[in-house]
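Any read-out appearing in this document is the output of simple, stated calculations on the displayed coordinates, not a laboratory observation. Keep in mind that what you see is a predicted model, and the values were worked out from it rather than measured. Cβ atoms are built from the backbone, for glycine too; each structure is taken alone.
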Structure P
Amino acid sequence: MPNPPNSPDILYRDGLILIVDKPAGVAVHAGPAGGPSLEDCFDALRFGLPKPPALAHRLDRDTSGCLVLGRHTKALRRVGKLFSDGRVRKTYWAVVRGMPPEKAGRIDFPLLKTSTKSGGWRMVVDKGGQETITDFRVRGLSEDGLCWLELSPKTGRTHQIRVHCAQSGYPILGDPWYGTPEDRAADSDIPLHLHARSVELPLYPKKDPIRAEAPVPETMRAAFQRCGWADGQ
C-alpha cells in the first residue's frame, strides 16, 4: 500500500487501525523539551478521515518495529482494551551479550521507576515495584558471545525487556542505559539491538487475529546474521 511522503512504512491498514514500522532513533511523541517525533507525520496518515491517527501504545525512542495506531476515538478505546486485557501478542527480537542458562524461560523481576541524581529517571528492580513478566526463547548464537533472543512481554512496563535482560546477566547489545560499559560509553556508535518484530491483535471477533511483521532494520542485520538469522525467518 502507498506511503505518504516522510511517513513510516505502513505494515497494515483498515478502517480502525494502522500498524507502522517505527524507525529506531525517533521518539513516538515529543517529550517535555519538545523536538521531532513520529507524531509529526500522523496528519499524513489520515487517509480520508477528518483527524490523524493516535498512538495505541508506545515504543522506546531507540526501539524499532511494529507500532499500532488507532484511526479514531472508538478504535483507540477498542484497541486500548485489548492491550489492557493482555490480549495483544507482541514479539520482540533482541541481540544480547551472553546468553540465558536455559533455552526458554520467564523473567519476572518487579520494576520501579526511580529518579536519578541528574534529574532524570530509570527503571530498577525493586520488590515494591509493579509485576512485570517477559517470556524468552533462544533463537541462535554467535561465535563471539552474542545471542539472538525472541521475547514476549506479558506486561507493558517502561524499558521492561531492557531491564529484564540486563538484570538477568545478558544485556541488550547497544543499550545506552542498561548495557555494558562499552554500550554506555558516550562515544559508542552501537545501536540498540531491540526490534518489535511482530504484533497480533484479535480485533474482530469473527475473524482471525490481525498480524503484522516488521523487517529487521539494516543497522541490526549483521548482528542477527552472526547469530544465525537469515532473510525469510
Structure Q
Amino acid sequence: MISLDEALIARLKKGSKHFEVFVDPDGALEYKKGKELDLEDILAADSIFTDAKKGDHASENQLIDNFGTDDLYEIADNIIKHGELQLTQEQRKHFLEEKTKQVINIIAQNALNPQTRAPHPPSRIEHAMEEAKFHIDPLKSVDEQVNEAMKAIRPIIPIRFEEVDVEVHVPASYAAKSYGEIAHFSTIVKENWLNDGSWVGVVRMPAGIQNDFYGLVNRLTKGDAETKLL
C-alpha cells in the first residue's frame, strides 16, 4: 500500500457532498482508464472521507444514502472511475519532474539519430522538448507521453525508435564469465562457441543503449572483445 505522503486524492461529488479516497497516482490513472488492477494496491487508506485533508470520515448512513452501499471497494471504484484526481501544487511539481525524467530516459534508451546511427544524449532530447514547447501532463501515462513527445521533437532533431544488432567476439578467457551479463543486457539473435573457447554472437537491443552495451563489454573483457554494429 502506498504511503499517504505519496498519495493524491480522488474526489467525487454526490449531491451537495464530496466523497474522497487517498490513492496511488499512477495506479489510479491506469484504473480510471480501465486497466484491471487490485484496489487494495491503489488505496493508501481503507477509508472513505468527506474531507480527506482534514481526516473527516464519511458516515455509514452517508455512504448508503449516496452509493446504496457502505462497501469500501465498491465505493472507491465509483470514486476513482467517475471522480477527479486532485493534485496539490507540490505533488504536481513532483510528478512533473519525475514523469519528465521518465519520458526523456525512455526516448534516450530506445531512439537514435537515423542520420548518424548514434543515440541522442538525454540533454539533447530535453532541449528539443523545450524548443518544441512540449509540456508533460502529470495526469497522463508515461507511455502515452513518450509517443507525443516523439512527434513534437521530430521537427527539431532527427530521431526515431529503432533496435540495433551488434556482433560481438569475446575471447575465451572472458567468454564464460561474460555470457550471462551480455544475455541479460540484450537479446541474443544468434551465437556460436568456437573451438578455441571464444564466443561469437549477434545481439539486439534498443538503439539508445548501444553505448552502454559497449561499455559493459569493455568492462567484462578489459577491452579485449571485438564489437561491430551491423
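Values computed for the structure shown
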quantity	calculated
Among P, Q, which structure scores highest (criterion: mean count of other Cβ atoms within 10 Å over residues 118-125)	Q
Answer label among P, Q for the case where FRET efficiency 1/(1 + (r/R0)^6) of positions 46 and 94 (r between Cβ atoms, R0 = 30 Å, to 0.05), calculated from the coordinates, equals 0.35	P
Structure with the greatest value (metric Kirkwood radius over Cα pairs in Å, for residues 22-149 alone, set P, Q)	P
Given -4000 for helix-only ellipticity at 222 nm (-39500 (n - 2.57) for each DSSP H run of 4 or more, over all residues; to 500), calculated: source structure among P, Q	P
Which of P, Q yields 49, 44, 34 [Cα extents along the principal axes in Å, calculated]	P
Parent structure of the calculated result 2.8, given that distance in nm of label points 7 Å out along Cα→Cβ at positions 38 and 126 is the read-out and P, Q the choices	P
Entry that produces 0.05 once FRET efficiency 1/(1 + (r/R0)^6) of positions 54 and 190 (r between Cβ atoms, R0 = 35 Å, to 0.05) is calculated, selected from P, Q	Q
Comparison of P, Q - label where mean count of other Cβ atoms within 10 Å over residues 206-213 is highest	Q
